[in-house]
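The structures considered in this document are given below.
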Structure I
Amino acid sequence: TMPGNRTCVTSMNIGNYFRLSSDRRLIFGGRARFSATSDQRSDARSGQILQAGLAAIFPQLAKVEIDYCWGGLVDMTKDRFPRAGYHDGVWYAMGYSGHGAQLSTHLGMILADAMLGREDRNPLKGLEWPSIPGYSGKPWFLPMVGLYYKALDRIQ
């Protein structure tokens, strides 16, 4: 067990994260697919991919039955840096680019400080929002992005 039951994260571009829950069960996740859909069928397919990833990292768990599987959509920014700040009366933290499990708690603390008047602690304040060329609201390019990052992981 990691000290303080911290979340462990692999260093791959399409990596995995894992930690123990309060009832000592393994929570294992990651970016299984690059898809613009999230429904029971696609989430089940993602679960199969994640189960293979679990077996690759922990071979002794290869035949363990999975109790729960869920999925969702991921928001990505062009530079893969999240954004956090205040705009038009709303505090926001978004654009985690697949690393929300690792970064959201940290950005929550940064925003809490900002709400208390300590905005100088936000390293993401004022970052530009660069657009993605050719993107008009439908992420047609996601499968290609997935192939690119898988290739990078193999090379690295």
Structure II
Amino acid sequence: TNMKKIHENLAFVDLMSERYGELRAMIEKLTNDEIIDNHLSSSQWYVITIIYKRTSSLSQLNDWMNLSRQAIHKAIKNLQEKNIVTVSDVEGNKKEKSVTLTQYGESCCEKYINIKHQIELYIQKQIGVENMKLMKTYLGKDWHLEDFKVD
């Protein structure tokens, strides 16, 4: 196929990026199709998965997430309007806010996690259990990228 030809010419980093983008878009679309009443953006899904099963402060989210402060605040405001998160004051800190998923937000996240799991099993069926284990092992290893220097 044409897609196969394109993939053959991509460098490792491009291939990883391409696959990541493909999977992320697929998971978001399938989950958005499941929660008919709300369409969530990538950054909104990102926030939801980060705060799932925990209460996080806005400053923690700013530290953890690879998004601008404005993007995080916009995503949270939209999620709040959709009744997916609640934002509350932090006791003893006037500037800080905490963000928690509502029950509805948790059920959205659980659908997302379930679809992600199903896709993972599907890929495992395509490439084999051993290859999936290897891929997870290699992707989970510390590649010491902080030591990399350009020649």
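When mean count of other Cβ atoms within 10 Å over residues 91-98 is calculated for each of the structures I, II, which structure yields the highest value?
Values: I: 17.4; II: 11.0.
Going through I, II one by one, mean count of other Cβ atoms within 10 Å over residues 91-98 is largest in I.
Moving on to the next point. Any idea which of I, II comes out highest on mean count of other Cβ atoms within 10 Å over residues 11-18?
On the way: I: 16.5; II: 10.9.
Biggest value here belongs to I.
Further question: Quick check for you: by distance in nm of label points 7 Å out along Cα→Cβ at positions 67 and 83, which of I, II is greatest?
On the way: I: 3.9; II: 2.2.
By distance in nm of label points 7 Å out along Cα→Cβ at positions 67 and 83, the leading structure of I, II is I.
Continuing with this model, one more query. Thinking of I, II, which structure, once FRET efficiency 1/(1 + (r/R0)^6) of positions 75 and 139 (r between Cβ atoms, R0 = 25 Å, to 0.05) is computed, gives back 1.00?
Numbers: I: 1.00; II: 0.45.
The read-out comes from structure I.
If you don't mind, there's one more thing I want to ask. Quick check for you: by Cα Rg over 2.2 N^0.38 Å, which of I, II is greatest?
Answer by largest value of Cα Rg over 2.2 N^0.38 Å: II.
Quick one: helix-only ellipticity at 222 nm (-39500 (n - 2.57) for each DSSP H run of 4 or more, over all residues; to 500) came out at -20500 when computed from one of I, II, so which one is it?
II
We did not get these values from a lab; they are worked out from the coordinates using the rules stated. Predicted, not measured: the structure shown is a model, and the values here were computed from it. Cβ atoms are built from the backbone, for glycine too; each structure is taken alone.
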